Structure P
Amino acid sequence: MGSEKLVEVLDKLIERSERWSKDAEKRKDLNSSIFYEGQTKAFEEVKRMVKRDIDKYLHS
């Protein structure tokens with residue numbers, strides 16, 4: 001899978017995790033809400049790492 005496609009997939013996963021976290025908050029399910037917030041942060045960190053590698057490759 002190419003890096004750009006991976007970023008697209010990560011964006012979709014981030015959106016899904018954010019939706020699920022908000023849903024858990026509405027249900028007052030604190031454990032699930034915190035889990036999905038952590039998942040969102042992890043996906044965002046991976047996305048930053050991939051984009052950093054893309055930028056490094058384009059500028060080398």
Structure Q
Amino acid sequence: MSHIPHIMSLKQAAHHLGISEQTLKRRILSKKIKAYKDGGCWKIKREWIEEYQQALIQKSS
């Protein structure tokens with residue numbers, strides 16, 4: 001298993017989730033995924049990605 005960084009860029013997080021950067025940005029703007037801007041670039045914490053994935057699992061159950 002590859003190392004997953006603690007803080008990911010938009011590109012890294014989109015790749016990790018298997019979605020496009022545009023889709024991820026829409027989910028951030030609609031507050032489905034937590035994120036913050038650092039110098040104009042979106043940053044997403046690994047734990048926020050995990051929270052989003054858990055929410056998807058619970059929603060599908």
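A short reminder: the numbers here are calculations on the coordinates, not readings from a lab. It should be emphasised that the depicted structure is a prediction, and the values quoted were computed from it without experimental measurement. Cβ atoms are built from the backbone, for glycine too; each structure is taken alone.
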### Query
Which structure, out of P, Q, was P(r) over Cα pairs in 5 Å bins from 0, in percent derived from, given a value of 4, 21, 23, 17, 13, 9, 7, 4, 2, 0?
P
### Task
For the read-out helix-only ellipticity at 222 nm (-39500 (n - 2.57) for each DSSP H run of 4 or more, over all residues; to 500), a value of -15500 was computed from one structure; give its label from P, Q.
Q
### Message
Out of P, Q, which has the highest value for distance in nm of label points 7 Å out along Cα→Cβ at positions 7 and 31?
### Response
P
